[in-house]
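Derivation of every value follows stated rules applied to the coordinates shown; laboratory data play no part. No experiment lies behind these values; they were computed from the predicted model shown. Cβ atoms are built from the backbone, for glycine too; each structure is taken alone.
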Structure 1
Amino acid sequence: MQIERLLKKFDHEAFDFYIHLDKKTDIKDFIYLEQIGRVYFIKKRIKVRWASYSFLNAVLTSFREVLESGRKYDFISVMSGQDYPIKPISTIYSFLEDNKEKNFICYEEGEEWWEHAVTRINKYHFTNFDFKGRYRLQFLVNAILPERKFPLPYTLYGGPRAMCMTLRVDCAKYVVDFVAGNKKLQRFAHFTWGPDEFLIPTVIMNSPYKDTVVNNNFYYIDWSQGGANPKTLTVEDFETLIKTDKMLARKFDISEDAIILDMLDNLHFA
């Protein structure tokens with residue numbers, strides 16, 4: 001299982017893993033992962049729909065459980081099961097140790113991304129819902145109602161790499177509390193598309209934490225093929241991966257190419 005390989009690769013006493021498993025998935029097939037050690041499952045599981053508010057809700061719910069775990073952490077990182085380190089784990093640990101005052105998120109500079117992404121906000125999206133005819137209703141609603149406006153007087157930040165973030169625990173708590181305390185923002189986000197790629201960066205970059213942000217998540221992600229998903233990395237990407245200064249990469253799929261992970265392991269990940 002690919003996530004098992006990822007967990008074992010991060011075998012370091014400083015790293016714990018909290019797994020949010022989609023509520024639609026049978027946890028019995030994954031519960032054995034707790035045997036690895038320092039692995040915990042998020043108790044309040046969310047039924048996730050891709051690119052919907054439910055995905056963002058799963059992240060914020062997971063943040064809250066980590067914060068309320070009683071364990072002391074410096075950072076919370078968001079990763080997917082298709083991520084993998086491309087630098088030694090000791091290098092990643094040392095980097096975080098040396099940068100405890102920083103938050104690492106990615107957002108696009110300038111207006112180019114927002115020129116096409118603005119429809120995520122100014123149009124109604126029913127992606128979060130599961131009922132017959134929802135997209136027909138979405139079309140009709142957008143044809144009748146005026147364009148939507150973000151409910152806060154904020155400059156918007158976001159981008160396709162925004163979800164892979166590493167936040168200080170105090171910053172993560174600020175985001176969780178801010179969203180939980182702003183029902184108007186929650187209602188607005190329910191009818192957006194892909195809020196995971198703009199809501200958290202927007203909250204942070206309009207907060208007292210703005211000056212702590214480094215606009216880099218140290219992920220190598222290849223968007224060269226276009227579309228809504230990044231390229232699946234294979235052996236043909238090996239040379240690029242070992243030359244980049246990034247520390248992690250996505251996405252990998254062992255059903256498509258497991259050899260690339262073997263090649264990375266054989267470098268320096270003993």
Structure 2
Amino acid sequence: MLLKINEILESVKSGKISTSSAKKLLTLYSIEEVENFAKIDINRSKRRGVPEVIFAETKELEDTKKIIKKTLEKTNSVIVSRIKKDDYKKIIFFAKKLKVKITTGKNSSTVLLFKKPIKFQGGKIGIMTAGTSDIGVAEEARIMCEAMNCKCITSYDVGVAGIQRIFPILKKMVNEDVDCIIVAAGMEGALATLVSTMVDIPIIGIPTSVGYGYGEKGIAALASMLQSCSLGLSVVNIDNGIAAGGIAANIANRVNKKIIS
């Protein structure tokens with residue numbers, strides 16, 4: 001039974017399920033084991049609204065498949081992140097065999113697999129990148145946000161090298177009343193600071209591993225964002241679109257919940 005915490009409590013109140021069943025559904029110790037190598041926290045989405053994420057980059061393909069299968073037996077969705085190049089098409093083929101729906105991202109090796117359609121009833125999030133090289137990381141963040149029921153407004157390649165490009169999309173995001181904005185930027189990472197100076201919206205910066213020479217592989221972008229003098233900017237690790245999406249969606253969903261209530 002795929003229920004959120006409030007749905008479980010309402011079901012107890014109405015007598016649809018027993019208190020013992022509710023306790024089982026809500027327990028922090030509800031873990032599904034996959035043979036002797038993985039333990040899946042199947043109630044994470046119920047407790048936190050965050051789906052299970054499988055980090056595939058360092059896993060064997062067959063192990064990843066087993067975790068996917070077990071997770072989808074118990075939950076509606078799962079994200080598989082950082083799939084190895086040689087495994088990507090195999091994971092997509094495996095998902096189709098399981099007859100689940102698939103959301104992919106441009107230039108991204110992260111996918112969202114789900115059974116029932118995801119309803120975008122959560123908050124609203126803006127996502128932008130400084131350059132086209134940052135798109136893959138931004139798409140990873142988008143996939144995470146959508147898995148958490150958020151609507152995303154995206155605009156890519158609007159960095160400070162052509163600063164005039166940012167104004168139309170930033171105006172749109174403000175008019176759309178987004179709850180949070182994710183900014184992915186490499187090189188010196190200046191776009192995140194710029195955006196945070198212009199709006200009264202929480203900004204989450206993702207430094208990307210775009211750059212070379214001194215401060216290469218995202219180090220300069222990370223240092224720049226961390227030392228930003230503009231308040232209202234938070235920063236995740238280099239290339240960590242999953243974390244940025246999770247934080248942004250938590251913020252947006254909480255805001256949306258307050259508005260509805």
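Tabulated data
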item	result
Source structure (of 1, 2) for mean count of other Cβ atoms within 10 Å over residues 15-22, computed value 12.4	2
Parent structure of the calculated result 2.4, given that distance in nm of label points 7 Å out along Cα→Cβ at positions 39 and 55 is the read-out and 1, 2 the choices	1
Structure responsible for 2.3, with distance in nm of label points 7 Å out along Cα→Cβ at positions 119 and 159 calculated and labels 1, 2 on offer	1
Parent structure of the calculated result -10000, given that helix-only ellipticity at 222 nm (-39500 (n - 2.57) for each DSSP H run of 4 or more, over all residues; to 500) is the read-out and 1, 2 the choices	1
Comparison of 1, 2 - label where relative contact order in percent (Cα under 8 Å, 6 or more apart) is highest	1
